[in-house]
Structure 1
Amino acid sequence: MTQNSPHKPTRSEILKPVELVGISAAMGLFVGLTILLATRNWALSSIALGITFIVALVVIAMLALGMKPDAAEKSDIDEQNHRGEDTAH
């Protein structure tokens, strides 16, 4: 890849954050509906939904950050670092 042609992200790379937020939302919705059906208390259900959504989002983000990059990602990171050094001077 030359310096004049920037990396064009694939569709799966673009939609990855949406998938992670969607998974967190589904987990929060499941817990919220379960508590709503069990207690019939809207306030408790919404609080549980919000807490579950935030905790799931943070846990998924931390797991995603903990993954090691593969060879293609490492070469892309190295390329971006070298391109940044050239423009910084």
Structure 2
Amino acid sequence: MQDTLSLYELNALVRRSLEQCLPDEYWVQAELSDVRTNSTGHCYLEFVQKDPRSNNLIAKARGTIWANIYRLLKPYFCLLYTSPSPRDCS
């Protein structure tokens, strides 16, 4: 019989494993496929990676920029994000 982990325990195990295997800081290269904001001011991102030969999706991740940080970054997103532009840049 397999041991059962709670979601919290699984997240803690993954976190410890990543902390042991990866350096403290690193860059991740991905395409930003979606940027959305909500009425609370949080910004939700979707990152993707596609196979260069077939253009098929091979990885996807989501991210969140909390409202207090997004307020500082929003002018840069509005300058750099082109097609389509986020609704709150108009």
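Here are the numbers for the structure shown:
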quantity: Structure (1, 2) behind the derived value 30, 19, 14 of semi-axes √(5λ) of the Cα gyration tensor in Å; calculated: 2
quantity: Of the structures 1, 2, the one that -10500 was derived from, the read-out being helix-only ellipticity at 222 nm (-39500 (n - 2.57) for each DSSP H run of 4 or more, over all residues; to 500); calculated: 2
quantity: When mean count of other Cβ atoms within 10 Å over residues 45-52 is computed for each of 1, 2, the largest belongs to; calculated: 1
quantity: Comparison of 1, 2 - label where FRET efficiency 1/(1 + (r/R0)^6) of positions 5 and 29 (r between Cβ atoms, R0 = 41 Å, to 0.05) is highest; calculated: 2
quantity: Comparison of 1, 2 by distance in nm of label points 7 Å out along Cα→Cβ at positions 21 and 53 - largest value held by; calculated: 2
quantity: Winner on relative contact order in percent (Cα under 8 Å, 6 or more apart) once structures 1, 2 are ranked, highest first; calculated: 1
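Each reported figure results from applying straightforward, stated rules to the coordinates on display, with no laboratory input. It should be emphasised that the depicted structure is a prediction, and the values quoted were computed from it without experimental measurement. Cβ atoms are built from the backbone, for glycine too; each structure is taken alone.
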